[in-house]
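Participant: Okay, got some structures for you below.
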Structure 1
Amino acid sequence: MEPYNYEFTAIKGVQAGRAYYMAMCPLRLVPKLFVFDEEEIGPDLRAQRTLNRARVPAIARYITENPTEYVLSAVCASVDGRIEFSAASSDQSLRSVGTLRIPMTARILINDGQHRRAAIEEALKVRPELGDETISVVLFVDAGLKRSQQMFADLNIHAVRPTRSLGVLYDHRDHLAKLSRHIVDEVEYFKGLAELEKTTISNRSVKLFTLSSIYQATGELLGKRRGSELTKADTTLAVAFWRQVGNHIPDWGRAARREVIPAELRREFVHAHGIALHALAIAGVRLLALHPSDWQRRLKGLSKIDWSRRNATLWEGRALIGGRLSKARNNILLTANVILRALNLPLSVDGEKVERLRDGSAPKGRVARG
């Protein structure tokens, strides 16, 4: 070994016949120790994706704004150099625990975790006291570019992001997520009918709306986004709005009373889908702005809408494209326009714009039943 080395307490393991090591690295050493191969060379000559610098500030803020709660998963890296592992004891139970020595001249290349590395570097500029805290590092002995590229592929090929609904369910820091869960508990038309884990609902599901749809629609209604502060008035308004909307869509009540199967409503009606929630929220913004004192009474107009998907004259080119629901922004706005007209409200500037774009592509349909 060279005279100057980094030393880490580490645990030795074996995967695919190759030794690897798990060590704890102080955050202050992360920017200095780990190299990210970000030279502007072709992807065929790199061992990982290029750094998306737009992601770094968000991760850095997460660390600095939550110094007592942040969690960082392990960094995976390859050591291009000769390493030495000394077991702490010859005892069988301790032979995998010991000291890992890495020459200071060795090149340690990140295979997975380059955004965490860059974010740690930025976070330490704001909170240098975090430098003595640690992050776990999985170290492999470098076997060349081909092996490093394969490691990157293997580490990421089976990675699955949590669904948006599950993210909302488990996020206790985001006020809008907390409000969405509160709405599910308080509004009878959502309680027991919200899909809390998945972002899509299967044809046979007993759920009516996804938690992520309720989150997105409520954010639209209040003009809030993830991380926004919310007031007690926001909470009261959101709960009251969705409760009043449900009071004027009888099928939601039937689902809540278990008089109809949600899958049947989703098959037959537009109002049983996330696009309707989003469109109702957009219309709600307009309603609250124009009639802040009597908006609840004016929601009675919702009962005039024929929500049946069979009413292609109304919904085709709006909520439906070729008979299938479309979540494109223009289609959500066109669906919101149906609601605004039923509530006798003027369209927004954006609403009028999408109507002009639609003119000539499909006939204007009826809004009311009969």
Structure 2
Amino acid sequence: MRVRRFIGFIVILQSVLFLTHFLLYETWTFSPAGSKTPGSVWIKLVLGFLSVSFVAASLLAFRYTNAALRAFYRVAAVWVGLLTFLFFAAVSSWIIFGVARLAGLDVNFHRIVELLFWAAFVAGFYGVFNANWTRITRKTVRLANLPVAWRGRKAALISDVHLGHVRNGSFLRRMVAKILREEPDAIFIAGDLYDGTAIDAGRAAEPLNKLTAAQGVYFVAGNHEQFGDDSKYLRAIAAAGVRVLTNEKVEVDGLQIVGVPYRSAAQDGHFRSVLDNVRLDRDRASILLTHVPDRPEIAEAAGVSLQLSGHTHLGQFVPWSWMARRMYRQFVYGLSWIGKMQVFTSSGAGTWGPPLRLGSNPEIVVLEFE
């Protein structure tokens, strides 16, 4: 059944990509006079290749890893991101042309297409640049019953690095260096350190060896670690000296730190049972580290003070950012409240799929506790 659903998803995705590329071709070559733009055969060949590139690269990426495949995957991933902006440019061109015709105006359709397609490329390439510019986001968090030892301490939060065919060990080394310059007292990694594609998990995690903090470094698994067997990822992370939290609580100078991985938090009953079993002391502050900002009402009912999550990427770019906001509401990004509990959702440090960000920024979060 799972294989059948996967095949169905691939067929639907590839069909959408075919139709989108067909729209681009028809938009670029259309002429109100009925003639086709020169060079359309070459355009067909290029668009035909590009239309299958991302699905082909993605399927190969789950099984293999080498320099040529990584380069192919990056090009295909950037293109499918640009495709989103080009789609909106094409649709906008037809809308402008239709409105102009209804208004009796004579407009140069191809000039409109050229301008909007150029704008789409500029937006897309800025998105690629922006996705590689990691910011430091600083936030002060006030927690009731915070232990005296934690007042004024700092914690770094990082999520969604997505090590794989786009991001690799060199990217993680830069993230580690940025975090260490902030001198945090504790470090939290809220899942999706890996992308889930073929990778040498141990080698990719080696930069974590240098990631140290006086009160510890903690990790919980995200959905990309748990697509299948997560053991190779968890072993690699633990071997690098990071404490992997799996449905458990640790106490550090009076602060309760709980880690619940993606699978355990994916269902209401199981999530509620895990939090009941860790036996939180409601009279002392606590931090829940879990990948997805889902079901915050369950964590709040269990007495959690602060939930730290990632996963949403803030949608990365339009229109997915609109969908992310609709799905996760006020918990899509930043600090928010539900009852007595606060939730901080990071937009993540890396990207998934297209390595673009427009309207969201890659970040490392530095939290100061009061």
Structure 3
Amino acid sequence: MVAIRLASAGCPVTLLEKEDSPHHKVCGEFLSPEAVQYLRQVGIDPVQLGAATIRSLRLSANHRVVETPLPFTALSLSRFTLDHALIALAEQCGCIVKRGSFVDQLTAADNHWVVNLRNGQSLRAHSVFLANGKHDLRAWKRPPTAQHDLVAFKLHWQLDPAQTTRLREFIEVFLFPGGYGGLSLIEGDVANLCLLVQGAHLRRLGGWSHLLASLLKQNQLLSQRLQGAKPLWRQPLAISAIPYGYLAGRPCDLWCVGDQAAVIPSFTGDGMSIALHSAALASKMFLAGETPEQYNRRLHAQLRRGMNLATGLSRTMVTGAGRNLALCALSLFPNAIGWIASSTRIPAHSLIVPSSAHHDSHSAH
């Protein structure tokens, strides 16, 4: 997204993409209204890409299920489709896109940066926007966070038609010992199953297949949804040591965006909007001549409260007491979901509104 915004403003931008082609990523694929707003600012409409609509939440644990409307209408679109559209737009805006460019090393030298690629090539740049997701670049490792012991899985399914109908316009969040997960439809009526589990609990169970079997036995709603369903991949995508609670603050001249700027627990559904917001804010401040340090301070101030609350709730949800508390809270006070959603989102006054002169957005090294 930074590449689109900076290239649209006339900046020479080179975008380094590690993969040769679009690919799936571990992601809940949930687009809040803020995320949709930022995408539409640069000319990408998720609805036109086939995004599914989400209006309500089902929260379940064991045999208990609670339903409540979301305080907003959201969309759900695969990262495969979204990333393909973003890269194509970056190229249209004049950005040089180098696919299959694995960054092996990034070093500062005088007033510029040197980027060494695994294929032996190197590039020089005056400014670098680091957007390599939840994975750390060698020698640029983020410090441990309050909750960094979770393993995430993602698997797409083709549900039985009756179950697809029951899931439509819902996101279903399920709580289980040691973790939580979510199920929702994306484009093409495909169901996206994502879950997070404590590493120690996963090891005790013996891996993914045992974890899934345990969930289907424990959670009646999830068992119903996956009855007669067909997994679309041979095995799930996975990522470990997710740095939940991380918030920008590197003491250097790097512009960190996306998950390199902030990693909020996935149950909030705000990960994509924060990533897009960080790109918009970094682009705007860069074009205004401000520094990465000023950007870090501003982003930190905007997100700190919501990040602390979300991380605390996420740590509670993986405990037995937390699961019971979540179900009881929604049963007694359905509006609690509205309070949680508003309290963990980007403050409305912090959102970037595009000027008439140009858009802003995401660049690469």
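Participant: Could you figure out which one of 1, 2, 3 the value 18.6 for mean count of other Cβ atoms within 10 Å over residues 162-169 was computed from? Walk me through the numbers on the way to the answer.
Facilitator: Numbers: 1: 18.6; 2: 22.5; 3: 15.0.
Source structure: 1.
Participant: Consider the structures 1, 2, 3: one of them gives 20 for relative contact order in percent (Cα under 8 Å, 6 or more apart) as calculated from the coordinates. Say which.
Facilitator: Details: 1: 13; 2: 20; 3: 26.
Answer for the origin of the read-out: 2.
Participant: Right, something else. Which structure, out of 1, 2, 3, was semi-axes √(5λ) of the Cα gyration tensor in Å derived from, given a value of 54, 21, 20?
Facilitator: Working: 1: 54, 21, 20; 2: 43, 22, 19; 3: 34, 21, 21.
Going through each structure in turn, the value belongs to 1.
Participant: Computing distance in nm of label points 7 Å out along Cα→Cβ at positions 18 and 354 for each of 1, 2, 3, which one ends up highest? Walk me through the intermediate numbers first.
Facilitator: Details: 1: 5.1; 2: 2.2; 3: 3.0.
Top value of distance in nm of label points 7 Å out along Cα→Cβ at positions 18 and 354, among 1, 2, 3, belongs to structure 1.
Readers should treat all values here as calculations from the given coordinates under stated rules, not as data from a laboratory. Because the structure is a prediction, the values reported are computed rather than measured. Cβ atoms are built from the backbone, for glycine too; each structure is taken alone.
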